[in-house]
1. Computing volume of the Cα convex hull per residue in Å³ gives 177 for which of I, II?
2. Of the structures I, II, report the one carrying the highest value of FRET efficiency 1/(1 + (r/R0)^6) of positions 45 and 245 (r between Cβ atoms, R0 = 25 Å, to 0.05).
3. Compare mean count of other Cβ atoms within 10 Å over residues 101-108 across structures I, II and report the one with the greatest value.
4. Once distance in nm of label points 7 Å out along Cα→Cβ at positions 157 and 213 is calculated for all of I, II, which comes out largest?
5. Could you figure out which one of I, II the value -11000 for helix-only ellipticity at 222 nm (-39500 (n - 2.57) for each DSSP H run of 4 or more, over all residues; to 500) was computed from?
Structure I
């Protein structure tokens with residue numbers, strides 16, 4: 001499917017998917033893909049392989065033994081999580097660095113890992129889609145930042161809420177980061193439900209209800225993960241009711257959802273303390 005012509009007319013560039021990630025995406029879609037082949041593909045890009053090994057050895061993953069190669073990283077973490085790190089490195093490399101964009105990717109790293117593990121804990125059929133959805137959730141903000149760094153930084157600093165930021169983006173650029181992020185997912189060949197998640201993420205629960213079940217589940221897990229990993233200074237009194245509504249939309253038991261998220265977030269908390 002081609003990118004929406006209206007987005008093309010805005011003259012906002014969407015970075016091309018790195019060649020290594022194009023091949024990796026095909027491997028992740030193949031149930032018979034071999035871990036050795038995936039590791040060899042990644043190790044063909046020395047800078048990427050080095051970044052992955054460095055990331056895997058960070059406190060975030062809590063490995064008891066230091067890994068030296070991508071092959072070892074795959075053995076300890078599995079194909080999905082190493083592929084997720086590879087996509088994260090690809091995203092970081094595709095956009096200019098800066099304080100705002102570094103914060104976006106730091107959140108993306110935690111969100112992607114947590115969503116993938118939560119989906120696995122819930123026995124959902126595609127934890128890889130959940131992981132990539134978490135990584136790309138705010139990717140459209142990076143596109144706008146790359147397009148006009150100074151202007152977008154000002155918008156971000158002035159926005160009092162996510163809704164206010166979306167409105168400011170549309171007023172300033174003619175498009176929201178959600179729409180651009182969905183286009184980036186499409187351009188990089190991600191699963192359709194990942195792009196739908198990114199597009200619908202800022203929308204209301206009523207709008208979420210119109211999405212297919214697999215998208216609603218990604219939306220529910222993503223929203224709960226965001227709340228758990230970055231709790232508000234003043235808790236929302238409607239929080240428990242919102243969680244129950246999200247679980248109902250996702251056709252998940254609220255207790256099952258909360259248990260899975262709690263286990264994932266406890267692991268993150270323990271590693272941050274360590």
Structure II
């Protein structure tokens with residue numbers, strides 16, 4: 001099942017809250033947004049997911065070095081807790097090391113832990129793309145390079161099967177909002193070349209100018225690294241979600257046809 005595509009699609013649709021009868025309160029309506037919001041946790045630890053989902057995250061991404069298998073049991077518990085709070089939450093695992101030890105069986109084990117997609121670095125073994133694992137989607141990290149022919153080179157990635165999306169490792173920094181059209185075109189050329197749905201990292205200090213610039217890259221999901229402060233991360237989630245709602249609303253206003261003026 002294409003859980004990632006579901007997450008991308010749902011983010012761009014307004015969701016009406018469920019009611020509790022004639023006298024009960026309705027849940028707050030979820031507004032449509034320019035992109036889905038995923039929070040990345042650099043440690044797999046108990047009790048870290050529910051508050052982030054309550055704050056407005058669409059999904060949780062866990063970092064794993066590929067070695068500490070004891071963390072996988074905690075991972076399973078955290079994913080179960082996330083699903084108990086929000087059955088539609090999408091959970092992924094960013095595998096950063098020990099990739100040569102990954103096999104079809106180990107990928108199946110990750111799926112059994114509740115992982116719905118894995119993020120693999122650009123230098124991961126190519127065989128992993130051929131090892132099909134049902135209901136476990138694969139996302140590939142795509143680095144940014146400034147060589148003139150790089151967009152043509154990276155376009156070859158579309159020839160591989162079993163890629164659900166890419167994570168654009170563009171390292172845009174904190175001055176993304178002041179980028180020129182020429183600078184954005186360098187990144188856009190790479191983004192267009194890969195054609196898959198795309199994630200991109202953002203930082204917690206993102207402002208409105210940054211959000212509009214990132215939107216020009218054609219992104220389906222933003223990844224927000226969690227801070228050491230849970231409260232701080234929750235506030236960043238709420239702020240970023242509001243920005244994504246604003247950008248989406250402006251897109252709709254721009255695309256909506258204006259009413260013809262009345263005849264005299």
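All of the numbers you see were taken from the coordinates with simple rules; none came from a lab. Computed from a prediction, not measured in an experiment: that's the story for all the values here. Cβ atoms are built from the backbone, for glycine too; each structure is taken alone.
1. Only structure II yields this read-out.
2. Evaluating FRET efficiency 1/(1 + (r/R0)^6) of positions 45 and 245 (r between Cβ atoms, R0 = 25 Å, to 0.05) on every structure, the highest lands on II.
3. Going through I, II one by one, mean count of other Cβ atoms within 10 Å over residues 101-108 is largest in I.
4. Top value of distance in nm of label points 7 Å out along Cα→Cβ at positions 157 and 213 goes to structure I.
5. II
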